[in-house]
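Some structures to go through are shown next.
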Structure P
Amino acid sequence: MDEPSGPAPVGSLLNNARRRIGPLGSQARIDAEAEGWKSVPTERRSPQLSSTKVALLVVAAGRGLRLGGERPKQYLVCAGRPLIAHTLEALAAGWTFSAVTVAIRPDDRLLYDKAVEHLKPAAAAALGPPATGGETRQQSVLAGLEALVPAAPDIVLIHDAARPFPSLELVARAVRAAERNGAAAPGTPMTDTVKQVDADGRVLATPLRAALRAVQTPQAFAFSLILDAHRRAAAAGVAGLTDDVAVAEWAGAPAYVFEGEAGNVKVTTMEDFSAAEARLTAGAGETRVGQGFDVHAFAPGDHVWLAGVQIPHTAALKGHSDADVALHALADALYGALAEDDIGAHFPPSDPQWQGAASKVFLAHAAGRVRARGGFIVNLDATLVCEAPRIGPYRQLMRACVAEIAGVDIARVGVKATTSERLGFAGRGEGIACLATATVRLP
């Protein structure tokens, strides 16, 4: 006897709509799917979709003015790497995404490109070109969603770049919530009593705390539902919706809250930033110090390279590469802290490809070796020994160059100079020497 047929599962309903209406990029299909999610009763929203294609959109177009840094907070170096790199790696550890897009401000492109250089290969595997964000969060999210349309995902998670602590379990719960409900956000119970007040601070109401949740990200959606909702809000000129669940609500979609995590904090203030750095460095329990030394003789020329800066001089430094003694010594200090071979083993002078090479390649490689070990650079310090040229006028620029090459904050870099009181080869003006130390922390 045939089994009685029950209601079709949600996945089948969506598949039927897709077959009838056409490709994902078409508005007709998006409209049909979005309406399908709103019409399916809660008890029938099953975790069955036609595929498990889950995309990720990270919103990184904000300015982070409340933090007070010299650059947007998502690009500030925290525990040795830009904050956004920690966020992307935490998310990638929780799910194998079919596509990843980051929405950024167009004038942040260089900062973004430098930041993603710090990603481990697994975290960068699905990362596509960044989307150009807008003046508001809604505009940035819509731009990111449009960029994901060619990837044809079933589900999308939307996450703040300044939340670097989403756990594996939280990411998995987000995906399941989207499969089950179509629109959902993680939330935590309120621990403080909340008052609704007017412009003068007069209390108007005291909502029941038990019914309130503080909402976080990643917020999770059926892709067609949230894309349609954002498109409609933009077309209607609706702005000021503070999160993506609010956009879904405005569009008439039922939205839900699933269990969030107290540790899934957003970095907003400098106190938050310091706390995040403490958490991120807690696993790096071993501190190591390495030292490096380099010396190069003068040769005919009209400039020298020191700590990545070209300085006019009456002579050049002789060497196989550009003979930057500061960068060479710093690279060797990092290799020493890792107990690895010296710069000559990594970049043999006998290899013609390094003839005249810019020494920033060597320091960048050494810094990358630290990151590859799961560590970070705590401090870099270089002391140049020479009678000339004068280092003082270039010292700050040197610090900035070393910081950029090594991928650390300038506050972690020291550059200074001394003479040898006219003693030895440096005192006789025959060349320049550099002593360097590097402090790193490793897991």
Structure Q
Amino acid sequence: MSAEVHVVLAGADERDLTKLSEYEAVGGYQALAKARAMGPAAVTDELNASELRGRGGAFFPTGRKWSFVPSREQNPNPHYLVINADESEPGSFKDNEILTRVPHRFIEGCLITAFAVDSKAVYIYIRGEYLEQYELLVAALEELKARPDLRGDCTIVVHRGAGAYICGEETALLDSLEGKRGQPRTKPPFPAIAGLYASPTVVNNVETIATVPPIVTMGGAEYAKFGVENSRGTRVVSISGHVERSGNFEIEPGVTLHELIYGEAFGGGIPGGHTLKAVIPGGSSTVILTGDEVEVGYDFDSLSKLRTAMGSAGVIALDDSVCMVQLGIRVSEFYEHESCGKCTPCREGTRWMTAILRKLEAGDATEHDLDLLLSVCDRINGKCLCPLGDTAAMAIASYVEKFRAEFIAHLDGGGCPFDHSPLDGVLAPVAQHAHHLGQAALV
């Protein structure tokens, strides 16, 4: 497992798969024809056999999610398929590449999934900042206008978001699609029963949907031969931070995190003579690992044993120049800014986390403040409608747990012991607003 595999991104290195003719030349849309010949129930059966789990972070079995949608006889309302393309997790940029390089494979996945769940309407909710990806999707859909044999009676709508991280949560995304403020809903009912416009709705991630055509083509059992138990198939992993070679790499789960960071086929090691200090394994909302914990398989079960997760597969390597308190500030400020404000623990707790961390960095804190920080994290975790507050609290608490000595050094030394950290001057959105206002006041 020391090299890339190509399933979702297959053929993208050799051909321009943004073009319909090129995609069809490598067998594109043949999986759609096969799926329509199989029938909806058989397609869902193949997804169950593949053991594909959601690639957006929740890791829920895809076929099982589809099977929750009631039949037309049980619920006569329209069925909807909604694609979460609002990729906003810091450290994750895999969906960006999928939409950029294989938009037709993604659209084929949309059409197969819509067929499987009896939906005639597909909504793609794409991150507003993804202008190039939006234009590529629109261009690909324009090509399908002349191909009723492919699109059938299914309508696909691309809806641009407005930069709200919270709309990555499926029910907040649905509210935003309906023209409301994006905030998570109380569950139950779940979207499969009462989702978009209170109708049965399947919400899936871009990578999940782009994996559907290969599964139909090769068969679920064949696809399940990739990876390891409870983490079948492939994952497109975003590797960034302090590595020689950042980018997206399609892998089989089970390859070690060490190989992802140091392997020549992947990250290529830590530059500048520095050593690895820590790794965020699945985007900023996951529990951090120390540099000594990277000899772990990059799969669900192995990471769960270390109380962390693959999340949205955003691997961020951090070298020994990084101040963990500054990292905590940047992460906490991000979630403070992105909190929708609906839940008091999240709305108030993220603000408290930022304030305490800033006090630590400035040298004005005491050990009581460090205990208070962990208490605030505990008061957030498990007490919110959506995972935003929970994961923010778990991430910050893990920094203190794994690097407590560094936090204590801030207390003992009356401020940051680092002469320079690469995070110096890096402003989170909430801080950028204050920074710009400050500049304007000086003019």
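From P, Q, which structure was P(r) over Cα pairs in 5 Å bins from 0, in percent, for residues 212-371 alone = 2, 9, 15, 17, 16, 14, 12, 9, 5, 2, 1, 0, 0 calculated on? Let's see the in-between values first.
Numbers: P: 1, 7, 12, 11, 9, 8, 7, 6, 7, 8, 9, 8, 5, 2, 1, 0; Q: 2, 9, 15, 17, 16, 14, 12, 9, 5, 2, 1, 0, 0.
The read-out was computed on structure Q.
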ask   = Where does the value 97, 59, 40 come from, among P, Q, when Cα extents along the principal axes in Å is the thing being computed?
value = P
request  = Please state which of the structures P, Q yields -13000 when helix-only ellipticity at 222 nm (-39500 (n - 2.57) for each DSSP H run of 4 or more, over all residues; to 500) is computed from it.
outcome  = Q
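P, Q: which one has distance in nm of label points 7 Å out along Cα→Cβ at positions 100 and 340, as calculated, at 2.2?
Values: P: 2.2; Q: 2.9.
So the calculation was done on P.
None of the figures in this text is laboratory data; all of them are computed from the coordinates on show. Only a predicted model underlies this, so the values are computations on that prediction, with no experimental measurement involved. Cβ atoms are built from the backbone, for glycine too; each structure is taken alone.
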